[in-house]
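Each structure below appears as structure tokens.
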Structure I
């Protein structure tokens, strides 16, 4: 496959919305514009495919189009522009690799514009998923599934993903952001193994099922800090949340990252033992595409997920927003790696009452922990325990706090037990205010610390505290890594040495 060509065109398509030829005609009319669609994947040899370009032509002019293709056969290569779009129909070639369709629009004044739609022509073991999962379905080992948009496992339906499957999201932002969404009442049975994890990534990632069989879990072409290329995995349930508005406590709200027009994005209820399935040995990579102003999708979003759900052995790599974020619910999660999060590594909201057990956080750009409290009248306590945090390395520094609480919300009741912050860790000074332990006195009272240690000299510990050097009980200098990294050896982070020495 000509992946270099594909990657280059993908980058260009993200930057170049349309191109217009120089207007040498001296026309008094505006020239046409052409906007190409985002990167599209299609299986080799398939027929009856199409891509739609958005075009504009001055209302007083007529226009024609001409289309050429690479790796495809176009069935309507020329015609008259009618309206604000042109749909090009094509059959995919038999050869796997990069393809492209270029559309040129020329108006009656001789002015032209062009755009190129980049195609990823995949092999026969690649399946493009274009609609919601509305009946029980299994995604089979040895295959790669392409998310063509926001794909929802709807209420009452089970999606089973077998070990070694690769799920790739196409590019898209705003309402077109790609994601796998498990709605309330839907079930995801994604049971990977240490030898055959399930990978969620971008179509720009060249990893294949053959890589998984060979034990090669790292991306062959994307660095582990490239983010925002697709959305993420969102699981919603019927467990209790603490949300409110002007009328008081709410039992259900819309999850962030999903437009309010999609009611599959609602979460919350009164069934704390709700079961959304089994999610084990999952690696989620390069996600967090933007859906609005400063609003990105988390790597793994858990909204009102109940304690009947099993979530274990999870890796999140290079997500543009948070690594894992809980919005209420009662689900517990264990054996986790969050590596190079673009914002916070671990984020808790709306009175989540489960436990995060045995985890490693490595170099988030935001806070290591963002602990936001109840928004309504309901309160609950959660536990974060047995973790090792590498906040800063020589090549990457955190952009937020070590432990932070949103000043706009009530402090969250949380037990933090047996957590170790590993050097190199900079002591806070005027140049390093980003590593404050930013908790007010009231917040410290609500957060019960037990054997939370920092790998710095004892005399420097007070400099990490925002409260005038006062060190809360349960926090001390020294200590040693607290997470059991042996169970995380299957992760990309471990395979490339990112967990060495922990």
Structure II
């Protein structure tokens, strides 16, 4: 069932239950009020009349008793009966039921010892008593010799019952009007409430068909507006991820195709030139080996990034010396730096201990320093520093290379992005190193930033919390 009809149904149920409860209570109050009024009125009249007829009934003054009953019957607007202690009618103001027994709950109550009883009865057609609904008030007749009999007053209460029926009918009419108004109000408000939901549903359906550019209209306020805004933010991320995925697939295909194409050309030369000089053949085979190494590095980096994306990479956390890790990386890269007459200048704070993964932290340091060496000219130096401020460690690598423009700085951590594509391939880079570094830094709850200007070199700074968590934690 659509949500709009559900809202209307809920409105109708709430209004219906509330109105039924209120109508029932109101009807009961009216009925109880009229009933009590009738009881008080009839009880007082019958009690007084029982006192009046007691001496007449005891002394068997039939004519006087009959005359009293008839005149009182006219005054009270009902029927008066005098019963003996066997519930047999001795006198009837209508002179119709004398000699018969009157089996009513009220007369039985008087015979059982109650001084007075009252009740309402719905009579069947053809009954000797008048009216469809009658009120019966019975009171004991007490004389000097004790309980002489029962005085019964029977009055037509059709008018009172009709009033109650009228109240019920009026309430039903009001209920119908209220229900109709509730349905109209429910329809209007449900339309207002569900319109943004339906628009969001259509947007989701379009997205499910592959259109990631659609956005939900942001209208209204409160939860509905927040829902649309959050959905649009999610859709923006999905579209961005889809673009990144397509770009990644395109870049990965290109990066893998380049060394494979190169190897194919080299192999074809080796295959189709059997008389190739051995020196040239050896050179070609070395180039092929180099391209295979490039492919291996690309595949290895891709697999590592995939594990990170799928949250399959787990850190082997322990208390490690970041100072020692950075010094290990410096010693490992020192031979490569010496070959190009480069220097690694270090300013490492001693005994900087953090909670982290030794191998992953070494990979971060090695990748950043290796990049700095590759993008620096011969006879240049790079600077490596480690310091502690508060509860954070700051590891920085500075080179004096070509630098990075502001536009390129926005993308350097993207996969396969290269500032200088030709130079990057010459140095053997895969275009994935900085992406891996950023992922590893994020796994350690840290942050990596770059500060660079074209022609003035670059500084990459890694900020890591000493406790392995958010550095602002207390």
Structure III
């Protein structure tokens, strides 16, 4: 088995998108609070933390800045100084809010949504030598807003080899992994879908924050898994690397380069960490068989001005335990703002986003209800209100009250043809980038956005006027005005 044994991903595509209820019933679910419930935050006992600056700015740049390459705002073009790094990590994936009250649900919230707030995504980073931090590999500890030193040294060339790119000018490299069991303990076989979706949302958010801070970034989905496993000291059966984001202080791009000479020698310098994800189940089968050992396996507009990105991130909200919007209409300008979710982002896959964005308009002033394609607002078909009851399992959102329903749609056939089994994760992550942008753009408009996976795919395809069965809706995102709840939401500001 391996990345090109596509019978594995073909089955997983089918099971998670077309037979999700049966899949979850078959594999069962774990119980929150049970002995195998993972801790919400990772700790490294006995390792001294490197605190990040504890004063985070209230403003970091407009929403327009979040979608543009900007000139550098730091003194040394090769180093991100500590204050900027702390701002990037806090707004990119920091602990931003704690909820309390009789209907608070899950208490700890970061700047990116997560299924039941399990947050399986872990953020590691390599930094060059600078005045604030020594060169090395670190883990970002959100709970303490600090870095955990894992490995000293300049590993820029090794990471460049692993992603097949020249990182000589990189100011930092972010590595996103998924601690699979944090979600699989509850969702079992279904978890790989949730983990890859979330990794994409985190990557998309980091790109927006980096851009607002004057950095340029790109997402690499093509990389040598084993090299990154060893570099960040991943534990067997627990974590899988999912994306790599080099950041540059200037408006420059890391172009692909053939730098694999000497890779085996540099690999040998790293301590061996077994890469086999040994736990049984479809989640781990997909994780193991999406890994690549040869990079040859995969071939790889200005936004409207808006409020400050920092405010939009603080306002981002999923609408509470049960999202029931007020049904108050929103202005048509909101749709134009949401269209920015489809602005290009740089990726080693070529043109991105790779997904398409369909929206169902229900309560928007001046826009006739119906199904549209963004960013061009092309009308696809009429709205079928009687078909909106598409939720599965316990309800989490009132479908008829939301103003707009958004569906990033990916071509399953194309993704598998281009990337093999890896294509499942790439498609989910790419849709995750778009979904996080939708959530932040909604927050900037004073609206809540609720990403949901509980929908019947064939019914949604019919609703959207999709006739090609390979075009799959990857997310369902409801957007609308929040109702008052008995939930206390307290921001966490470092």
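Quick note: the coordinates plus some simple rules give every number you see, no bench work behind them. Computed from a predicted model, the values in this text were never measured in an experiment.
When Cα extents along the principal axes in Å is computed across structures I, II, III, the figure 157, 55, 38 traces back to II. Name the one structure among I, II, III that Rg and Dmax of the Cα atoms in Å, for residues 145-232 alone of 30.7, 105 was derived from. Clearly, the read-out refers to II.
Using helix-only ellipticity at 222 nm (-39500 (n - 2.57) for each DSSP H run of 4 or more, over all residues; to 500) as the calculated read-out, with -8500 as its value, let me know the right label among I, II, III.
The structure behind it is III.
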